[in-house]
Every structure is written in structure tokens, then in C-alpha cells.
Structure I
Amino acid sequence: MTPNEALIVKFYTAFANSDAKTMASCYHPKIHFIDPAFGLLKEEQAAQMWEMLLSKSKGNIKIEFSDVTADEVSGSAKWTATYNFSKTNRKVTNKVTAQFLFQDGLIIRHTDHFDVWKWSKQAFGPMGYLLGWTGFFHKKIQEQALLSLKKFQESK
């Protein structure tokens with residue numbers, strides 16, 4: 001196992017154990033995180049997003065990961081989160097593909113890809129089925145995610 005593969009395993013093992021502090025320790029101070037729900041988060045925002053998601057899950061999130069690969073520069077993994085979406089209490093199983101770039105032995109860029117329509121059908125039911133594929137709905141999801149993060153940051 002390469003050092004960067006071990007870093008990815010450390011990150012997802014911490015995620016599975018609801019350990020946001022260890023997850024944050026895997027990130028470079030200049031981290032850029034990108035995903036369909038939050039868009040681009042930089043630096044401490046990325047770590048705080050994981051902390052918020054774990055806090056909202058109240059320990060009711062299951063994380064599984066596989067296919068971890070990495071060299072000196074880049075890496076990837078697949079991971080699945082199973083949880084109840086906080087706004088609707090609907091069960092969601094989100095399958096994600098992650099890509100990483102490394103610098104100074106840490107993750108400097110983390111990009112998660114998932115099917116927003118599949119996620120929104122589970123999270124929002126019929127409304128997600130009907131609108132989850134639209135740019136308008138994607139924008140609303142991102143606005144709500146960022147608002148939740150802002151409120152979480154202000155509460156700390």
C-alpha cells in the first residue's frame with residue numbers, strides 16, 4: 001500500500017467512525033473540496049462540512065469504501081453513505097466516486113462525483129424524481145447545503 005493509499009484509507013476509516021477531527025488531519029491547509037451538493041469548499045470549510053454532516057447524522061450513518069488506489073500525485077476511491085436525510089428523514093444510499101490530488105503528504109484536492117438525480121429521488125421522494133435532474137433543483141440543493149454549513153459554522 002502506498003503512503004497516499006494509506007492516507008485515503010485513514011480518511012474513510014475516520015469517516016466510518018464519525019471522527020471528523022482525523023478526517024480533517026488528512027487534508028492540506030489549502031484543501032479544495034468539490035461535490036454536487038456543496039460545490040467548491042476551500043480550506044477549513046471542507047473539514048467543517050464533514051463535521052456538520054457527521055453531527056447531523058447523530059451516529060446514524062454507515063460508510064463503506066473500496067477500490068482505493070493512489071500514487072505520489074493522485075488517487076481515487078469509491079464510497080457509499082447510507083443515512084436518513086435530515087430534511088425529510090428519508091433513507092438515502094449515496095454511491096460516490098472520489099478523486100484526490102496530494103501535496104506534502106496530505107490531500108490538497110478532493111472531488112466527489114455522484115448522481116444528483118438518484119440522490120434527490122431518495123432524499124425528496126416524488127419531488128426529487130420530478131425535479132432532481134434539473135439545474136434549478138441542483139442550484140437549490142447547493143444553496144441549502146451552503147446555508148446549512150454557514151449556520152453550523154456560526155453555531156460553533
Structure II
Amino acid sequence: MAFSIRDPETATFGAGCFWGVEEAFRNVPGVLSTEVGYAGGTVPRPGYEAVCTGTTGHAEAVRLLYDPDEVSYDDLLAVFWSIHDPTQKDRQGPDTGSNYRSVIFYHTAEQKRQAIASRDNLAALGKFSRPIVTDIVPATVFWRAEEYHQHYLEKQGRTCH
């Protein structure tokens with residue numbers, strides 16, 4: 001195994017229920033760790049029940065550490081776009097509410113630039129019949145979700161694939 005000479009970097013994405021999103025990223029070579037939680041809201045230390053009411057402003061999100069020598073941010077964006085429908089406003093599949101919104105929380109100006117370029121390129125390809133509604137916003141406080149949510153599908157012996 002090769003060792004990176006750069007420090008790990010952080011990326012945070014919301015694409016519906018965080019269980020499947022976490023699993024998708026956890027299986028990407030170069031992703032060092034994942035954790036699910038709540039991002040983008042206004043209430044400190046929100047719990048799952050509060051976030052599900054839609055009143056806290058949080059999205060279910062996955063924060064990951066990755067080795068930029070093994071996987072690029074553009075590669076992570078490609079995974080993000082492939083695992084959900086970015087044209088659905090405040091929902092993914094049967095899950096509805098602003099907590100299930102499609103959102104990229106950028107940590108650096110370069111991540112913002114790459115996220116916008118990626119979204120615009122995807123839109124220009126015409127893959128979707130509706131506009132992409134994914135929010136691209138600065139990362140703020142990430143509140144780690146309750147322990148039973150961490151690696152939930154793995155703990156249940158289930159996968160999304």
C-alpha cells in the first residue's frame with residue numbers, strides 16, 4: 001500500500017437518506033473514513049427526530065476523509081451525482097423533506113469551483129429532463145448523528161446495491 005504525502009481532505013455531501021450515501025462513499029478506494037450526521041441547519045446538537053421535522057434546517061449528510069493521492073474530489077463528485085436524483089427538490093425516492101435535499105457542502109474555494117463546474121457540466125450533457133436543484137453551500141458545523149446511524153447498513157448486513 002502506498003502512503004500519501006498529503007494530508008487527508010474532507011468532503012461533505014447530502015443526497016437523501018444518509019445510510020445509503022455513506023455506504024456508497026465508504027466503498028470508494030481512497031476514502032479513509034465516513035460518518036453520518038446533520039449539516040446546514042441552525043439548531044445546535046440536533047437529534048434525528050428533530051431533523052426529521054424539517055424545522056432545524058439540517059440535511060442528512062455524510063462527511064468523509066479521503067486521500068487526495070488516491071481519489072480526487074472530482075471522482076467523489078462523480079459518485080455523488082451517480083447515487084441520487086439531483087433534480088428532486090427536498091426528496092429522494094420515498095423520503096421527503098428538506099432534510100433529504102441534494103446538497104454539496106464545500107470546505108474550500110477549490111471544492112466550490114469544482115462542484116459548480118461539475119454541476120454545470122452535468123446539466124450541459126442533458127442527462128436529466130429537469131433542472132438540477134442541488135445546493136452548493138459552504139460547510140458549517142457538522143453534527144455527528146447518533147451512533148446507531150453510523151455504518152447502519154453494514155451493521156444490518158444489508159447493502160444498497
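Given a value of -8000 for helix-only ellipticity at 222 nm (-39500 (n - 2.57) for each DSSP H run of 4 or more, over all residues; to 500), calculated from one of I, II, which structure does it belong to? It traces back to II. To test your reading of the models, identify which of I, II gives 14.8 for mean count of other Cβ atoms within 10 Å over residues 26-33 when calculated. Traced to structure II.
Structures I, II were compared on mean projected area of the Cα convex hull in nm², and the highest value belongs to II. I have 32 for relative contact order in percent (Cα under 8 Å, 6 or more apart), calculated from one of the structures I, II. Which structure is it? Derived from II, not from the others. Consider the structures I, II: one of them gives 17.5 for mean count of other Cβ atoms within 10 Å over residues 66-73 as calculated from the coordinates. Say which. For mean count of other Cβ atoms within 10 Å over residues 66-73, the value 17.5 is produced by structure II.
Once distance in nm of label points 7 Å out along Cα→Cβ at positions 18 and 130 is evaluated on every structure in I, II, the highest one turns out to be I.
No value in this document is a laboratory result; all are computed from the given coordinates. From a predicted model like this one, the values you see are computed outputs, not experimental measurements. Cβ atoms are built from the backbone, for glycine too; each structure is taken alone.
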